[in-house]
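Listed after this line are the structures, all set down as structure tokens.
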Structure 1
Amino acid sequence: MRIVHIPRRFVRDAWGGTETVVLELARRQMAGGDEASILTSMALASGDRESIDGVEVRRFRHFYPYWGLSKDDRARMDRKGGNLVSFGLFRELLALPNPGIFHLHTGKRLGALVRTAARMRGIPYVIQLHGGLVSAPESERKDLAEASKKAFEWGKVIGLAFGGRRVVEDADAILCVDRFEAEKLRTLMPGKRIEFTPNGVDPGRFSAPKEAGLEFRRKYGIPQGAKLILTVGRIDPQKNQALAIDVLRRARERLPGAVLALAGPATNPDYLLQLREKAGALGLSTAVYFLGQLDYGNGELAAAYAAADCFLLPSVHEPFGVVALEAWAAGLPLAASEVGGIPAFVKSGDNGLLFPSGDVDSATNAVLRLLSEPGLASALSRQGHSDMEANYTWQAVSARVSAIYNEAIEARRGSTKGGS
């Protein structure tokens, strides 16, 4: 079967949870004998064709249908949430030989083009919601709209022409990484095929030896004996790295040598500047390490996990939190914000410690327990690793997705025969 994945963007140096999901699904599908590829926009990319871990990635020119959009605004929309159009990608979907199914990882206008191409070709498409359709906080919605607020939008006609309002509703199946979002959508769309399909992890990618962690510390100048708190995620208010800095300040009152490493691309450069200024104002400039984007494929990210003593996930909104699985795969104890889909698989006191979103005192207490109670930290990390291996490997997730594909294809064939 030829499977086509369509995310909004796909580049190495702006990697996140969605990119990991797309790549790992495609890799497993190819290993199982299917033909999988990724078609996307040129957002943040320098080339229109690339192979990443053996998966073909093809990119097509895109635009934002606004008058008065500045170059900086376009770049900001490329980085985060821009509602783009790519007619080149649409034409490729219509011309591609013998596709079996389109797997959509975005909505809005690009999703509308995929929806129309699927209907014109008589094949199914599924849409995977990586969170936020019904549960994104208002602050996140406002941030997404910030880049276009001074421009005049003329693109609504494109949405109307291609069925932009029906992208989710018309999908042959809706895949949700957030269990609670799936439950809400089942209430809103009774009778619709809605599946909870969690993110996964490749344990082998994160089984770096202790020596890799020591070398990582040497490379970034992190003291070998320091207690290292690690946070991985794009630099953005949604990920709430500001809370991690506050946690570090309070934790150092009991553990003076503790340090914090923040890894991830800066999708919000202004927020990155705020974090640097905050660290400086608190006297933590030499205790907070801004690592930037770490390579997912060459072992650099795994080395960061191997270097750390505990993992902190402080997000204010997190549909799933694949980094929690990565921490478990690396054998790290986890402290996480009790938001979004996280409580669906992180059980406080069993495989991690949860704290109320934004609660610095509770988050600090959780981190201090992980750093100062080795018995607890070891028990939590062992259980997390066990849960990860039992339920959240990409092999298991991919098998479930393939079953959904096959059922969608059979249902589409049945409806075509029934209508003939």
Structure 2
Amino acid sequence: MNLIQIPRRFTKSHWGGTESVILETSRRLLALGHPTEIHCPDALSSLREEVIDGVRVRRYPYFYPYLGLSNDARHQLDLKGGNLFSFGMLAALLRHPGLDLMHLHTGMRLGGIVRTAARLRGIPYVVSVHGGQLDAPEAEKRSYTDPTRHALEWGRALGALVGSHRVLDDAAAVLVLGRREEAELRRAHPLANIVYFPNGVDPERFATGDGAAFRSRHGIPTGDRILLCVGRLDPQKNQLLAVRAVAALLAHEPRLRLVIAGHVTSEEYANTLVQETRVLGIEDRVTIVRGIPIESPDLIDAYHAAEVFILPSIHEPFGIVILEAWASGLPVVASRVGGVPDFVRDGEDGLLVDPGNIDQVVQRVSHLLDCPDAAMHLGLTGRTRAHGEFSWDAATARLVAIYEEAVSARVVRS
């Protein structure tokens, strides 16, 4: 099969779970003999074409259909949730030779573009819902549109032209990360083919790392006990709770250090984190690593430098970093939100806490710091599951089966 993966943006400078999913499956699709490229708008990138880890990425000019949109607002939309349009991308999808299927990793107007190209070409498309569209908190949904509140939108006609409201209903399959969202989408789109499809991990990649090298690069003393939090610096990820929890935990374990690592999607929130460490007087116990390039060893080494991993999100469609922590053998403490409780078994391979509950976080983290046997048990159980249930090889094999079914169904109908 000749395939195209289509995210809203794809750049090494701003990396997250969605990018990891697309790259890892694309690499394996290529290895299985399925020509695969990534096509997307050129948001946050000056390169129209490049090869990332063996996968060709093609980018196209785009615009936001608003009057009075500032450059800062445009940048914020690029970072998170921007509803853009690209005539150049539509033209490219229509003329790409020998295309069998498109895999869409976003929605809205760009989703409508893919839907239109697929209908005109008579080929199927599949949609992955990465962002928890229906079960996201209202504050999270508002953050997607806040940059446009002082601008005048004129793009509704563009969305109507490409049938943006029909993207999920007309897809051959809609892949979701959580059971709750699966149920919500089935209610909202009863005719759509909704498929629960959890993310994966490369267990071999995360199996070994150099924790000492990570400490050396970031000036962290050997004796510090690291609590690691990996994720975008964004209110959704709620690293602020981890900062406050560490302030409480230091009375119990003065050697504790919080390491926060992730790309910044909210500069305001990143500054708030720094300010909070100063207010609490713990700035010397918190290390913030702003963005880790995908080719850097920092991410894997960070997991192997840490004792406990924490994901305190207020909203989390899946939590691919949990799989990375598991593959590294780390015990996990995570919020009981979104898709997380669908695969993390509380007390068996991770410890779940109610979102925003600092007392539970403090209790669970201190338990793992005090009980190395319990921490080791959780880490080993998680590692076993990462290898046995969540490898990208297994996920890609299932994805190929979904693609083949979609292509075969389209051939039968035509």
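Where a number appears in this text, it was derived from the coordinates with a stated rule and is not lab data. These numbers were taken from a predicted model, which means no experiment stands behind them. Cβ atoms are built from the backbone, for glycine too; each structure is taken alone.
Taking distance in nm of label points 7 Å out along Cα→Cβ at positions 8 and 216 from the coordinates of each of 1, 2, which one would give 4.0? This value belongs to structure 2.
Please compute distance in nm of label points 7 Å out along Cα→Cβ at positions 288 and 336 for structures 1, 2 and give me the label with the greatest value. It would help to have the intermediate numbers written out before the result.
Details: 1: 2.4; 2: 3.1.
That would be structure 2.
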